[in-house]
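Just so it is clear, none of the values below were taken in a lab; they were calculated from the coordinates. Fair warning: this is a prediction, and the values are worked out from it, not measured in the lab.
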Structure 1
Amino acid sequence: MSDITLITPPDSINNDVYSIMLVYPQQEIRDAVSDLLSHTSAPVNIYLYDHQDDLEIDWMIDHVKKVNMIIIDLDFCTPVTKNIAGWIISQPNTFYLTNDGITPYNKLSANRIYDLQYLEHYIKRGLDEI
């Protein structure tokens, strides 16, 4: 079991630990991340952003550039967050989930995922590099 530190707005930690940001994750994604991290002994920071009022959106925007990986569930984002979703998913370290077949997110990023199995090797490799 790894040493997992959960960070929520307005807090921040500045260290060299592998960091994953979850943006509006549903319980299924939270459970999958927890299960995935239960098989490693490396420390991990989990930044969680799920504020329905978007009062901490500056915190989320600031941390997009600070973490190693972002997982965003576009179907559950607030309208304010959806307004900047294009910028978030255009980051090379962002992976996104969506059932939206109309909005052309794939033109901004090929990092669409359907579950976290695809990311397992990315996360393990990232933990090994830290």
Structure 2
Amino acid sequence: MDIWTAAMWVGKVGFVLFFVMSGVNHLVNHKGLTAYAQSKHIPLPGVAVVVSGLMMLAGSAMILLFWHPIWGAGLLVLFLVTAAFLMHNFWTETDAMMKANQMAHFWKNLTIAAGAVIYSVAVHIGFH
């Protein structure tokens, strides 16, 4: 194994670990996250929490196991961008601290989504 293969594995494990932890949290802390989704006026919040948790787990597994990894990254991008605009809509906040907090989460989601797109390009051109 060369340094680039090792680096790819370290990056993949580190990347998917975030989504595994978050996906499990969505399923384990379903009640609390459903209440939060309700407060953001998400339609069918209980279903949305479960579906988003499963999207994160499926997408991360697909990337880690290299089984349709571009589709896996697509699931994560879909989740991240949707969550950024629906859950972290900082422009609706009136409290300065809440606005700053939501803005940080909004841009975190979009940045991680961009990383997943870069990963998809790397896979597509044969770097895996």
Structure 3
Amino acid sequence: MVQVPEYEMPPGPGYWKASDGNWYPPQAPPGSRAPAPVVYVQPVPSNGQAVAALVCGIIGAVVGLIPILAVPALALGVLAVVFGGVAWRKALRGEPRKGMAIAGTLLGGLAIVLSIVGFIIVNNAFKNL
């Protein structure tokens, strides 16, 4: 009966087995450079509530321009003011994105004003029917 030699797994990718039975690491081809060092960069801290305030404020202000959509504009405006206020407080304690928090709060206030104007326009339109 013929014996089949068992396959021996290399210790890592690129390793090769010499005739002496030992495994050797991969070698770089001649003229190649050493690999670049790995640089670890810490992520920049973010203020997600400031981003949420700005997004809600922008969408609320745009939706507030359409009088029939006053209810979603009011909801988005309130959310923007709440998120913006919390983010603004966090920014005063050293977190980033203070400008986003301020802009989100102001746009949220604009969305609330536009939604109130939208309520008045829709109310007057239905009274005149």
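Given 20.3 as the derived value for mean projected area of the Cα convex hull in nm², which of the supplied structures 1, 2, 3 does it correspond to?
Details: 1: 7.3; 2: 8.3; 3: 20.3.
Only structure 3 yields this read-out.
Supply the structure label, taken from 1, 2, 3, corresponding to helix-only ellipticity at 222 nm (-39500 (n - 2.57) for each DSSP H run of 4 or more, over all residues; to 500) with the calculated value -8000.
Working: 1: -8000; 2: -28000; 3: -19000.
Value -8000 for helix-only ellipticity at 222 nm (-39500 (n - 2.57) for each DSSP H run of 4 or more, over all residues; to 500) corresponds to 1 out of 1, 2, 3.
Which of 1, 2, 3 yields 95 for volume of the Cα convex hull per residue in Å³, for residues 40-95 alone, as computed? All intermediate terms of the calculation are to be shown ahead of the outcome.
Numbers: 1: 95; 2: 79; 3: 65.
Computed on structure 1.
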